[in-house]
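What follows is a group of structures, each given as C-alpha cells.
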Structure I
Amino acid sequence: MPRKGLKILDIGCSFGFILKSLTPDDAIGIGVDIDRNIGSSGRNVRFVRSDAENLPFSSSSFDIVVCNHVYEHTDNPDKMLAEIDRVLNDSGVCYFAGPNKYDVIEPHYGLPFLSWLPTIPANIYMKITGKGDRYTERPYSYTRIKKLFRNFNVIGYTEKIIGNPTLYAATDILPPGSVKRWFAAFLFKNVPFFFPGYVFVLRKSPN
C-alpha cells in the first residue's frame, strides 16, 4: 500500500499519541474519541469528538483504521465493527487489539477476576476495593471477540508477536529469551482463551 496520501483513522485516540506516531508527513491522520480531552490538530492530523458507533465519515474513506483497546468501552461493539467495515475502502486494513474477559487480572483496575463477574457483583467488588462505583468495561471472551469479525478476513497476530517480539517492537513486554515470553507462548498455544489480550489485522471481505 503506497504511503503517500494514506488516510488513517484512530478510533478511541485519546490524546493522539499513537495516531501522531503512525501518520507520516505525506499522509492524513484523523483521531476520534468520545472524551472531550483529545489531541490538538496539526498540519496533517486532526481530532474529532465522536461516538465510535456512529462515525461522522463517508463510506470507503480510509486506508487504515486503528482500534486499540476500545471495544470493551463501547455500548455496542458489533455496531462499531460495522462502522469500521463501512469507512474502510476495499483495500483497507484495520489493526484491532483488545483484552480478554477471562484474563485473571482485569487490566483497567488490576483486580483479580473482576471481568469474570456479572454486572451487579462486579459493581460491588469495585466499591469494596475502592476502585469506583461501578464496572463499566465489558470485555469479551476470545470466541466472542472473533465473532465480531464475521464480515472481515482475519489474520491473528498475537502468536506472531509472541514468537518474534523484536520484529513487532514488543520487547518491552516480552523480552526475548525471558521466562515471561516462554510462558506467554505456552499459554497462548495451550489455553488461548485465558490469554490477557489479542491482536488482529482485519481486511474487508469481498462478500
Structure II
Amino acid sequence: MRLNARASGVSAVVAIAACGAYGCGSPTAPDSSEVCSGYADWQSSPYVLPYPVGDSFAVIQGNCAAAGNGHRDVNRYSYDFGMPIGTAFVAARGGTVVEVEQSHFDGQVAPTGLDNYIVVRHEDGTAALYGHLTHDGAAVSVGDVVLQGAALGRSGNTGNTANVPHLHFSVQACDPVTGGSAACPTIPSTFRNTDANPEGLQVGRTYRALPY
C-alpha cells in the first residue's frame, strides 16, 4: 500500500498494493533485490490472524512478491487473504482505531483513491492496516479502543484489488495514512494462532484461525 502523507485537512491518496501483472498468488519467485527477514517468533507473536477463530482463508499474495506485484519495497511485508465480499474480519492485535474510510463501493477499482480501509494503532506505535473493505463495511469508528479479536468490519473489493475481492493486512511502522508509506513502511509479522509460520505466511496456503 503506497500512501502519500496527509496534509492538514486533506485526505490522503490511498493505493493499497494490488496483485499486479502476475496475478494474486503467482508462483514467480521474487528477484534477488527483495529480501524479507527479521520475523519474530511466531509462537509468541502479538498478532493473530485477522479473521474469527474457526475460519480459514488462503493467502493469495504474501511477502516479497514477484516483480510486477504490489507487495514489494516499503510494502513487502503485506498479506492478501482471498475473501468473498462481506466476510467478517477482526483485530489482529488490540489498539485504537485512528483511520476509517468506507465511502467507496465494491467494483470501484483503481490504482489510487478508491480504497476503503481501517487503521488500528498499537501501544508500541506500530499500526495495522486492513484494506479493501466493502461499502459501509466498518464496524468501528475513529477513537474506538478495540481488543484483539474484536470485530472490525467486512471485506470487499474496493480500490487497488485487480478486481479480486480480498482483505489486505499489513503491520506498518506508524499510521501510513497520516505519515505516508515511505515514512511508515511495512514490518514483518507472524501469527501465533495457526500453523507454524517462522518466515511469515506462505502464498497459496490456507490458514485456519485456531483458539488463542
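Things to note:
- Ranking I, II by FRET efficiency 1/(1 + (r/R0)^6) of positions 66 and 90 (r between Cβ atoms, R0 = 30 Å, to 0.05), the structure that comes out highest: I
- Parent structure of the calculated result 1.00, given that FRET efficiency 1/(1 + (r/R0)^6) of positions 162 and 194 (r between Cβ atoms, R0 = 30 Å, to 0.05) is the read-out and I, II the choices: I
- With distance in nm of label points 7 Å out along Cα→Cβ at positions 58 and 186 computed over the structures I, II, the top value is the one for I, the highest of the group.
- When Cα extents along the principal axes in Å is computed across structures I, II, the figure 41, 37, 31 traces back to II.
- With respect to relative contact order in percent (Cα under 8 Å, 6 or more apart), the largest value across structures I, II is given by II.
- Mean count of other Cβ atoms within 10 Å over residues 114-121 derived as 25.0 - corresponding label from I, II: II
- Computed -7000 for helix-only ellipticity at 222 nm (-39500 (n - 2.57) for each DSSP H run of 4 or more, over all residues; to 500) - originating structure among I, II: I
No value in this document is a laboratory result; all are computed from the given coordinates. The shown structure was predicted, so the numbers you read here are calculated from the model rather than taken from an experiment. Cβ atoms are built from the backbone, for glycine too; each structure is taken alone.
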